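*Asks:* I've put the structures underneath this note.
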Structure 1
Amino acid sequence: MSPLTKIKSALAKPFMPAVFFLLGVTYDTVTLTRIDRLQDNLVLMLYLALLGTLIILTGRLGIEPPPDREQLTSLPAFTRWVLASRPYFPMASQFLLGGLFSAYTIFYSRSTSFTGTAVFFSLLIALLVINEFLRDRLSNLRLLVSLYGVVTFAFLTFFLPVMTGYMNAMVFLLGAGVSVAVTLRVVHLIYRDNPDRSRHEATKVTVPTIACVALLVGFYFMNWIPPVPLSLKFGGMYHEIKRTGDQFELSFERQWYQVWKRADTTYPSNQPIYCFTAVFAPVDLNTTIYHHWYFRPTSERPFMHADRIPIKISGGREGGYRAYSFKQRLDPGDWRVDVESQDGRIIGRVSVQVEGPGETVPTLASISY
C-alpha cells in the first residue's frame with residue numbers, strides 16, 4: 001500500500017472528524033489571544049468575506065442552468081475552475097463556519113458568567129458542534145444565508161465596540177442593522193440578474209435571517225448576550241487592599257494548609273469588606289462598569305438589591321483594569337457582587353458568606369495583582 005493510500009485510508013476513519021474538530025478548537029484556543037488584536041479580527045473578516053463569496057456562488061450556480069460541453073470550452077479558465085470546484089463548496093463553507101464559530105466560542109467564553117448570558121454562549125457551542133454534521137445540507141441556500149447572518153452579527157457585536165471605543169445599545173443595534181444589510185447584499189448579488197425569481201425566492205431566503213437577528217436583538221435586551229468585549233480576568237473579596245507601585249496587595253484570611261485559596265469565602269460581619277475586580281477592556285474603550293451588591297439572609301430567600309457602585313474603566317491592560325468597592329457592617333447571610341456593564345449585562349460574579357462578628361484576630365495572607 002502506497003503512503004498516499006495509507007493517508008487516505010486513515011482520513012476515512014469514522015473518528016477523524018472528531019479529531020480534526022478537537023484539534024481546530026485547541027489551535028484557536030492557543031492562538032486567539034485578545035479580542036482587540038488586529039490580526040485575529042482581520043482573519044475573521046477574511047473568513048466572512050470568503051463565506052459570503054461562496055454563498056453567492058452557491059446561489060448563482062443553483063439558479064443558472066449548467067453549461068453544455070461546447071459552452072464550457074469557450075468560458076474563461078477561472079470560470080471553468082469555479083464550475084469544477086462546485087462539489088467542494090459545502091466542504092469549504094463548513095470549514096469557514098467552523099472557524100468562525102470556534103473563534104466566537106473562545107471570545108464569548110471569556111465574557112460569559114453562569115447567568116442568563118450563558119444562553120447565547122450555549123447557542124454558539126451548539127452551532128459549533130452541529131456544523132460538523134451539516135456538510136450535506138450546506139447547499140441549502142436558506143440555511144447558508146441564515147448562518148451567515150448569525151456569524152456576521154456575532155462578529156459585529158464585539159468588533160464595533162473595539163473599533164469605536166463605545167459600548168451601548170446604539171452600537172449594538174448598529175451592528176445588528178449592518179449584519180442584516182450585509183446579508184441582504186449577499187442575497188441581492190445572487191438574484192440580481194434574475195428579476196423573475198428575485199422577489200419571491202429572495203424573500204424566502206432572507207426572512208429566516210431577519211428573524212434570527214431579531215431574536216438575537218431580543219436576547220440582548222433580556223441580557224442573554226455576554227458583554228463582549230469586556231471580560232472579568234480576576235475577582236475576589238478581601239480584608240484589606242493596598243496599592244504599592246503598580247501592584248495591589250490583597251489581604252485575605254487563609255490557614256497554612258489552604259495553599260489554593262486566593263480570596264475570602266467567609267467573612268465576619270463586624271469588619272469592612274473589599275470587592276476587588278480586574279476587568280479586561282480593549283484599547284481605547286472607556287466605559288463604566290458597576291459593582292452591584294446583593295444580599296439574602298438565608299438560602300431560601302431570593303437575593304435583594306443592596307447597592308450599585310459605578311466605576312469608570314479604561315482599556316488596554318492585559319490583566320484588566322483593576323478597581324474595588326467596599327462595604328461596612330454587613331448583615332449575616334449570603335452576599336454577592338455582580339460586575340455589570342453599563343447596559344446591565346453581567347461580566348462576572350463574586351460571592352461571599354458573611355457570618356457573625358469575629359472573636360479572634362484572623363491569620364491573613366496576601367497576594368499581588
Structure 2
Amino acid sequence: MYAVILAGGIGKRFWPFSTEKRPKQFLDITGKGPMLSVTFDRLVSLVDPSRILVLTVSGQLELIRETLPALPPENIFTEPMGRNTAPSLAVAAAMVKSRGDDQPVLCCPSDHLIRDTREFERVVAMGSSIVESRDVLVTFGIKPDHPATGYGYIEAETSLDTRNAGDHNHQEKEMNGVLKVSRFHEKPSLEKAREYLENGNFFWNSGIFMWKPSTFLAAFSEFLPEGIEPLEKIGAAFGSDGADDVFKSEYEKMPATSVDYGILEKASNVVVIPSDMGWDDVGSWDALENILPVDENGNFGTGSTVSIDSSNNIFFNRDGIIATVGIDGLVVAVKDGNVLVCRRGDSQRVKELFDAMENREEKN
C-alpha cells in the first residue's frame with residue numbers, strides 16, 4: 001500500500017513554540033522527537049519509504065527534507081497555495097495513479113499521537129483488506145472514553161453487509177466490526193458529547209483515512225467536479241520539466257474545502273473502523289495533560305519550574321525557569337522571550353492570538 005502524510009499545517013494553537021517558520025509537526029512536543037518524524041517512523045513499519053508521500057506547503061519544503069532524510073525527494077508534493085485537504089488528497093491519489101498503481105492509500109495527519117502501535121497496525125491491515133475488496137472510503141473512529149468537546153464525531157449506523165464481499169470466510173471475518181457511517185458531527189457541546197458517549201455508536205473522528213485512489217477520485221469527481229480538469233492537468237504534469245508551473249496555475253483552480261466537508265459528509269460509501277489505539281490529536285496546550293509528567297500538586301509540565309501554592313497548571317519551556325506563586329488552572333508556555341499565559345480550557349483560543357498577531361514580527 002501507500003501512505004500519505006498531511007504536513008502543511010501551522011499549528012497556531014501551540015504558539016509560542018509553533019510558528020510559521022517551524023510549525024507544530026516539526027517540534028518535539030511529546031519528548032519522542034519531532035511529531036512528523038514519529039509519524040514517519042510509525043508508517044515505515046508498514047510501508048516502504050518509497051511509497052510514503054508527504055503533502056506540505058512551499059515554506060516547509062526544506063524542513064521536510066531536513067526532518068525526513070530517508071524520504072525520496074520526488075515523494076514530496078508542495079502545495080503552491082493552501083486549498084485544504086480535499087484537493088491535496090486528490091493530488092496524492094493522482095500521484096499514486098500516475099505510477100500505475102491503485103493500491104490502498106493510508107492518509108494520516110503529521111502531528112497526532114498514537115500510543116498503541118500494534119492496534120494501529122491491526123486496524124490499518126483491516127482497512128487495507130476492505131478497500132481492496134470494496135469501493136469504500138474508510139475512516140478510523142476512536143472509541144470515546146469521556147465526553148470530549150474538542151473533537152468531531154462519526155455516527156455509525158449498522159454493521160457492514162458482507163454477503164456480497166466474496167465467497168471466502170476470512171473476508172467476512174476481516175469485515176467484522178466495520179460499520180457504515182450514518183453522519184459526521186461537528187465538535188459538540190458538553191451535553192451533546194455526553195449523549196454521544198451514552199449512545200455507544202459515536203466515535204471521535206481521528207482524521208485518519210484509507211481508500212483506493214480510483215475510489216477516492218470517483219468521489220472527488222462526483223462531489224467536487226470543478227476540480228477534475230485542473231487535477232487531470234496536474235496529474236499529466238508529474239515528472240515533466242514544467243511541472244511546477246502547471247501545479248501553480250492549476251492548483252489555485254481547485255476547490256478550497258476539507259475532505260470531510262467536501263466529500264466524506266456527502267458520500268454514501270463511507271465506513272468506519274472503531275479502534276482504541278491510544279490516539280490524541282494533541283490539538284492544544286490543554287491536551288498535554290495526557291502526555292506530560294505531573295507533580296504532586298497536579299501541575300503538568302516539562303522544563304525547569306519552581307512553584308509555591310500552585311496547582312492544576314500546565315507548564316512548557318525548554319530553557320530558563322517558570323516560577324509561580326499561588327496560581328491555579330493556567331497554561332504557561334515560554335520560548336525565546338515570548339510568553340503565553342491563558343486559563344486551562346481556553347487554549348483553543350490561542351489560535352485567535354496568533355491571528356491577531358498576523359502582521360506582527362513578534363509571533364515568530
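Computed from the coordinates by the stated procedures, all read-outs in this text should not be read as laboratory data. Quantities reported herein were computed from a predicted structural model and do not represent experimental measurements. Cβ atoms are built from the backbone, for glycine too; each structure is taken alone.
*Asks:* Quick check: 35, 26, 18 is what I get for semi-axes √(5λ) of the Cα gyration tensor in Å, calculated from one of 1, 2. Which structure matches? Kindly include the intermediate steps, with their values, before the conclusion.
*Replies:* On the way: 1: 50, 23, 17; 2: 35, 26, 18.
Structure 2 accounts for this read-out.
*Asks:* Moving on. Supply the structure label, taken from 1, 2, corresponding to distance in nm of label points 7 Å out along Cα→Cβ at positions 86 and 118 with the calculated value 4.1.
*Replies:* Structure of origin is 2.
*Asks:* One of 1, 2 was used to compute relative contact order in percent (Cα under 8 Å, 6 or more apart), and the result was 20. Which label is that?
*Replies:* Corresponding structure: 2.
*Asks:* When helix-only ellipticity at 222 nm (-39500 (n - 2.57) for each DSSP H run of 4 or more, over all residues; to 500) is computed for each of 1, 2, which one produces -8500? Each step should come with its number before you reach the end.
*Replies:* Working: 1: -16000; 2: -8500.
That value comes from structure 2.
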